[in-house]
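Dropping the structures in below, format is structure tokens.
What follows draws every value from the coordinates through simple rules; no lab data is involved. Everything quoted here is computed from the prediction, not taken from an experiment. Cβ atoms are built from the backbone, for glycine too; each structure is taken alone.
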Structure 1
């Protein structure tokens, strides 16, 4: 699918790119080659191939969740800087 130089200039304008006349000719050839390749890919018969989001097998790099016992309430109160009546004391935020 050959692109004209006017089309390449319009694409550059939409992309807010300033390109020279030499670059217009170069990009004209390159973009045409890319579109030709995409058109060739469209002709490949993919019936019977399920759609996938990746060609790689799904592998989780995360560790398995394990339930572990955390600190209990009394242990946490022991290491808190200030407590009162079984709760944490914090400075007031409103005067």
Structure 2
């Protein structure tokens, strides 16, 4: 995990990287504490809702990756059983 974390940090346009547990609590972050809490809570909720939609459509399916792009940022989420990796980047710099 440490190797992947450090590798992602070197990419252009990366605003922040978070590792969040299943309850939405940040475990590790490259962002300031205020942004970390804001992103971890909101993205955790969004990921849980997206996962529920996928399960509702097909009980045998599961969310593997979530990517959301706005005018300012792109948020990529890789959920796992115990943790999820969240990467926030500026899409114009990537």
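When relative contact order in percent (Cα under 8 Å, 6 or more apart) is calculated for each of the structures 1, 2, the largest result comes from 2.
When log10 I(q)/I(0) by the Debye sum over Cα atoms at q = 0.27, 0.29, 0.30 Å⁻¹, for residues 35-82 alone is calculated, the result is -1.10, -1.18, -1.22; to which of the structures 1, 2 does this value belong? Source structure: 2. Name the one structure among 1, 2 that distance in nm of label points 7 Å out along Cα→Cβ at positions 11 and 75 of 6.3 was derived from. That value comes from structure 1. Comparing FRET efficiency 1/(1 + (r/R0)^6) of positions 43 and 67 (r between Cβ atoms, R0 = 35 Å, to 0.05) across structures 1, 2, the highest figure comes from 2. Calculated for structures 1, 2, Kirkwood radius over Cα pairs in Å is largest in 1.
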